[in-house]
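Student: In structure tokens below, several structures.
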Structure P
Amino acid sequence: MFAVFATEIDAEDPLRGLSAGERPDPDAPNGWTTVTVKAASLNHHDLWSLRGVGLSHDRLPM
């Protein structure tokens with residue numbers, strides 16, 4: 001699937017930590033389903049996470 005995901009943390013330029021590309025399709029557990037996302041956005045909390053606030057390098061890619 002095509003996705004935009006966080007690959008690194010950069011306190012000075014948080015958007016530099018985003019990458020776009022192919023990722024493996026997720027597996028849905030029994031009783032769950034997957035959805036197709038047509039649009040998404042970033043909010044202020046996402047930018048803080050990309051700066052490294054509350055998110056460590058070992059949790060990437062995210």
Structure Q
Amino acid sequence: MRMTRREVAILIYKHIKEERFGGGNKLPSERELADMFGITRTLVREALAILEAFGVIEIRDRQGR
């Protein structure tokens with residue numbers, strides 16, 4: 001079954017809260033997240049935009065998340 005951007009946003013949010021990304025301030029790259037979850041970078045990008053809209057993350061161009 002294909003994941004929705006909302007489901008991906010929730011999955012990434014859970015990983016952030018559980019500090020599965022190493023507990024640092026920077027998330028893995030879009031490519032790494034896509035590979036990790038077996039989804040497209042576009043879906044990752046859309047999910048990250050949702051998390052940014054809710055104030056969970058701040059997206060900085062060319063600096064990571």
Structure R
Amino acid sequence: LTDIATSEGLDRLYAEIPADDAAALEVFRGRGFERVALFERNIIDPEGQYHDLVVLNLDLSQGS
């Protein structure tokens with residue numbers, strides 16, 4: 001995905017992941033993404049429960 005983004009001239013990618021999805025956060029952080037924001041109680045699941053949302057950023061201009 002990063003190769004495609006770079007070839008299309010993008011200089012950064014963002015990912016929005018539920019804060020309680022530790023496995024997904026680990027995968028993205030392992031790929032160089034860094035947390036840039038936390039939105040508390042931003043997601044509502046089908047049962048009506050609120051969850052926090054983490055926004056991650058990968059700066060492609062730095063050769064990540």
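Student: Figure out for me which of the structures P, Q, R the number -3000 belongs to, where helix-only ellipticity at 222 nm (-39500 (n - 2.57) for each DSSP H run of 4 or more, over all residues; to 500) was derived from the coordinates.
Tutor: Numbers: P: -3000; Q: -16000; R: -6000.
Derived from P, not from the others.
Student: Further, regarding this structure: Of the structures P, Q, R, report the one carrying the highest value of distance in nm of label points 7 Å out along Cα→Cβ at positions 1 and 25. Each step should come with its number before you reach the end.
Tutor: On the way: P: 1.0; Q: 3.8; R: 1.7.
Sorting by distance in nm of label points 7 Å out along Cα→Cβ at positions 1 and 25 in descending order puts Q first.
All of the numbers you see were taken from the coordinates with simple rules; none came from a lab. Nothing here was measured: the structure is a model prediction, and the numbers come from that model. Cβ atoms are built from the backbone, for glycine too; each structure is taken alone.
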